[in-house]
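S.K.: In what follows, structures are represented as structure tokens.
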Structure 1
Amino acid sequence: MKNNNLNFRHESFQDRSTIVDLISSLQQGLSKGQLTFNDEDNTITLKPDGLLYLTIEACADSELNVLDVRITWQDNRSERLNKPFSVSTGE
């Protein structure tokens, strides 16, 4: 069943290699300015442009580890936030 809402959510178990491939696709889509997400129920296309707002949250617990990455943007937003940020592989 097609959902005509402007929302998309997909949850599934994937191995690390598959997630790396998905993140690579996100990188390519961000570079091109167009991201299309689809599964058997929904499809949505987003067109990020201008300054994007990045939020990263990491939590290490004895039972559950969580990495949340959120990228948001607004069309024609006049107020901008920009803080330096880096990611390290530990090598």
Structure 2
Amino acid sequence: MADTLVRLEGAQEVIVDRLTKTGVYKNRSEVIRAGVLELGEKYKVFKNLRDIEDELAVKKMNKIWKEVKQGKRKILSEQDVKKKYGFK
């Protein structure tokens, strides 16, 4: 996850504050995330939300596989997982 600092002034700040104060969103971050998704949909950056979720899953799997190949992460067998987490 990337951290991004956003400075809001004027109308944008008022809108974000009203959306949080009225309870439409819990906090400012949620307002901004929702706005980014709306813009993505408006400008057809993705076909649908499922496509983005699939893309993120593949990205995560590739990252994990790279870590496994570098020895930073270990693949556990079913038996190892059961032992580690106390399953029978």
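Each reported figure results from applying straightforward, stated rules to the coordinates on display, with no laboratory input. Being a predicted model, the structure only gives us computed values, none of them experimental. Cβ atoms are built from the backbone, for glycine too; each structure is taken alone.
S.K.: Can you tell which of 1, 2 yields 13, 25, 25, 19, 14, 3 when P(r) over Cα pairs in 10 Å bins from 0, in percent is derived from it?
M.R.: Value 13, 25, 25, 19, 14, 3 for P(r) over Cα pairs in 10 Å bins from 0, in percent corresponds to 2 out of 1, 2.
S.K.: Turning to a different aspect of this structure: Of the structures labelled 1, 2, which one yields 7.5 when mean count of other Cβ atoms within 10 Å over residues 11-18 is computed from its coordinates?
M.R.: Going through each structure in turn, the value belongs to 1.
S.K.: Moving to a separate point now. helix-only ellipticity at 222 nm (-39500 (n - 2.57) for each DSSP H run of 4 or more, over all residues; to 500) was computed and gave -6500; which structure, 1, 2, did it come from?
M.R.: Among 1, 2, the structure yielding -6500 for helix-only ellipticity at 222 nm (-39500 (n - 2.57) for each DSSP H run of 4 or more, over all residues; to 500) is 1.
S.K.: Hey, distance in nm of label points 7 Å out along Cα→Cβ at positions 27 and 75 derived from one of 1, 2 reads 3.7; which structure? Kindly include the intermediate steps, with their values, before the conclusion.
M.R.: Numbers: 1: 3.0; 2: 3.7.
Source structure for this number: 2.
S.K.: Taking relative contact order in percent (Cα under 8 Å, 6 or more apart) from the coordinates of each of 1, 2, which one would give 20?
M.R.: This figure was derived from 1.
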